[in-house]
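Colleague: The following blocks contain the structures, represented as structure tokens.
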Structure I
Amino acid sequence: MNQLDPESFLHASLTMPVADVRSPAEFEAGHIPGAFNLPLFDNEERARVGTLYKQAGRMAALELGFDLVGPKMSEMVRTARRMTPKGEILLYCWRGGMRSASMAWLLETAGIRTNLLTGGYKAYRSHIRENLVTRRKFIILGGMTGSGKTLCLKGLKEIGEPVIDLEALAVHRGSVFGAIGLGPQPTNEQFENELFKELQCFQPEEMIWLEDESRQIGRVYMPEIFYQAMISSPLIQIVVPESVRTQVILDEYAGLEPTSLIRAVEKISRRLGGLTTQMVIASIDEGRFRDAVELLLPYYDKTYGHSFKSRPEQPVYVLDLTGISVSGYPDAIIKKKSSLVQYRGNQGR
């Protein structure tokens, strides 16, 4: 078996399958993106072994572990073979200890070459925290609700710009309506893992596009060091007509389940005020979604304004897109970025 540090392990994972041998519960809490779960113990078995270790010591826990794993060994090998067409696999457990070593012994005995993560998942997490924003440059795309920022990011990505879609990683659109119609959000830990993986796709000299977000997206939080890097990066604030904003919101939300939309409105009723809340709910009930959007926009505009006041040091560059079709937004944004990079470069001379 071969031992790899986190950086070498992640590089190898680009071309080799990765097995997480921890319990399913540990795997669900957070794992290396792309890994599959090949647990030595299931959740109940892990609890039993841990309890016995505390009560009767290491040898008693080992013997129980042997009893539990023995009947499952052949199935573990079959699973590993299905996942390793080239006969080689990467393995990790929590600390790079007995669980991954035991699985490595089993698979090596069955003729599968193994590579272990030194220090295990714990070392991987430390590696993430130490390298999350090292030598990274960001450019932020901002604008009021409905400006089409997410659509613009997709367009920028299609023409080859380096883009990370934070809302896609968080499985949330970033507002009180953000979870409607989407799947469950990842754990905060897994969000960080996926974010790190995305960052590794780009070279240090590239300026990576991010959408302007608060630190919290639904139930997940950006790492503080990453968020601070975001809000100190240049921001291009796009300005679009209110009619366009309304249509963008309608395209995204009008087809969603009305009851869910109403529940979301009720969550912000205190900030909307009683009368506005009633009017928005009535509009949704009656299928007048455009009216609902027009009633909600002033609330979101005010909220967006407050977010800027909380970070006065961030360099902001306004880009008015009035008169340009939505499909033309990405090209206009690229031109703004080019002039911005040139301007900031001249300032630095």
Structure II
Amino acid sequence: MEIADIAKRLIAIESTSGKEREVQEWIATYLSSKGFNVELVEVLPGRPNLYARRGESKILFATHCDTVPAWEHPNAFNPIVKGNMIFGRGALDAKGQIASLLKAVEECSYPCDIAIFIDEEKDGTGSKEFLPNKKYEGAIVLEPTELKVAVGELGGISLEIKVKGTFAHGATPWAGKNAIKEALKIVKKLEDIVREQKGNSELLQPWINLGKIEGGRDSYVVPDQCSLLIELAILPGNRAIDTFERIKPVLQGTEYNLKDLDDPIEIERESHLLSIVERTFKNLKLEFKETFFPSWSDAHNLHAKGIPCIILGSGKLQLAHTPYEFADLKELETLKEIIKGILAQTKPGT
């Protein structure tokens, strides 16, 4: 099968978070046919991580098999190819990346270790519960980076906030307290705090995303409550706890739940893995561009286990989770060659 065929097969198997078993079993069968010893390790009921080994490698290739829901994607689990583009849920995040990896290991016989996790799109339980049976020099975490080499990953703060107000008739708004207006004031203050982080520049900008807002009953009723789901980015050189301490006074008078608090991560500049990746780009005559991954990925949990990580993959992150998610097949082919180039440099004797 070509990369497009592999990607189509993967996308057609729905694997929204919680439904990963079928796609993991398909990948396990594929890798077994390529000489890998494969383990499916159940992390949550009916939800296994996949761990595959061929020969002895000190580098781990890792990604996730779960996706966000279909939402409004017209070809979510019925992928189509138009020109060089394949459309479907997970085409970019991250089944296209998996397709490049599977095709790469088919085309070579180099030693390779692979971990494919569940639950990345929700709680990261798959990579959190991963127990490596050896010491790895590093991991390549496959996520969309436009084939730029992400030498680190932004940290983040995840918050649920409930703001209370006071009911009143909508024609007498001064008689009540508008919870939605109060919530928006809080969002503005949080934006200011996030922007004040050190390291803020045009190339590396912090962000805040108001992902969900609920409140109100009718245009003629002053809303008495408003709920928010917010994600805030933490730049390298900053600590998430320090930013959260600045945020806490803004949250006074609200009910809030701190869901996640993650520091940024970064690979050491003298890392052997980074030199291998840079050399691979040079050998393939590809432009080597460094970046930081702006979102959370399984790299965070691998880093916490002492495994240095580089995040690398095809496509633009902004297309993931959207109704027009697609992957560029030419980029997936290039990613395949990069993976083969890395494997060639990590085989025994190199």
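Colleague: If we compute Kirkwood radius over Cα pairs in Å, for residues 245-332 alone for structures I, II, which one ends up with the highest value? It would help to have the intermediate numbers written out before the result.
Modeller: Working: I: 15.0; II: 16.6.
Sorting by Kirkwood radius over Cα pairs in Å, for residues 245-332 alone in descending order puts II first.
Colleague: When you work out distance in nm of label points 7 Å out along Cα→Cβ at positions 237 and 341 for each of the structures I, II, which one comes out largest?
Modeller: On the way: I: 2.4; II: 3.0.
Checked I, II; max of distance in nm of label points 7 Å out along Cα→Cβ at positions 237 and 341 sits with II.
Colleague: Which structure, out of I, II, was semi-axes √(5λ) of the Cα gyration tensor in Å, for residues 45-164 alone derived from, given a value of 43, 20, 15? Each step should come with its number before you reach the end.
Modeller: Numbers: I: 43, 20, 15; II: 26, 22, 15.
Of the options listed, only I reproduces it.
Colleague: With mean count of other Cβ atoms within 10 Å over residues 93-100 derived from the coordinates and found to be 19.8, which of I, II does the value describe?
Modeller: I
Colleague: From which structure (I, II) was mean count of other Cβ atoms within 10 Å over residues 125-132 calculated, if the value obtained is 18.6? Intermediate results must be reported in sequence, preceding the final value.
Modeller: On the way: I: 15.1; II: 18.6.
This figure was derived from II.
Colleague: Related question: Computing relative contact order in percent (Cα under 8 Å, 6 or more apart) gives 17 for which of I, II?
Modeller: The correct label is I.
Colleague: Work out which structure the value 35 belongs to, where percent of Cα pairs over 32 Å apart was derived from one of I, II.
Modeller: Working: I: 46; II: 35.
The read-out comes from structure II.
Colleague: Sticking with this structure for a sec: For the read-out FRET efficiency 1/(1 + (r/R0)^6) of positions 133 and 253 (r between Cβ atoms, R0 = 30 Å, to 0.05), a value of 0.05 was computed from one structure; give its label from I, II. Walk me through the numbers on the way to the answer.
Modeller: Details: I: 0.35; II: 0.05.
The read-out was computed on structure II.
Colleague: To test your reading of the models, identify which of I, II gives -16000 for helix-only ellipticity at 222 nm (-39500 (n - 2.57) for each DSSP H run of 4 or more, over all residues; to 500) when calculated.
Modeller: Details: I: -16000; II: -8500.
Source structure: I.
Read-outs: derived from the displayed coordinates by stated rules, not from any lab. Just so you know, these numbers come straight off a predicted model, no measurement behind them. Cβ atoms are built from the backbone, for glycine too; each structure is taken alone.
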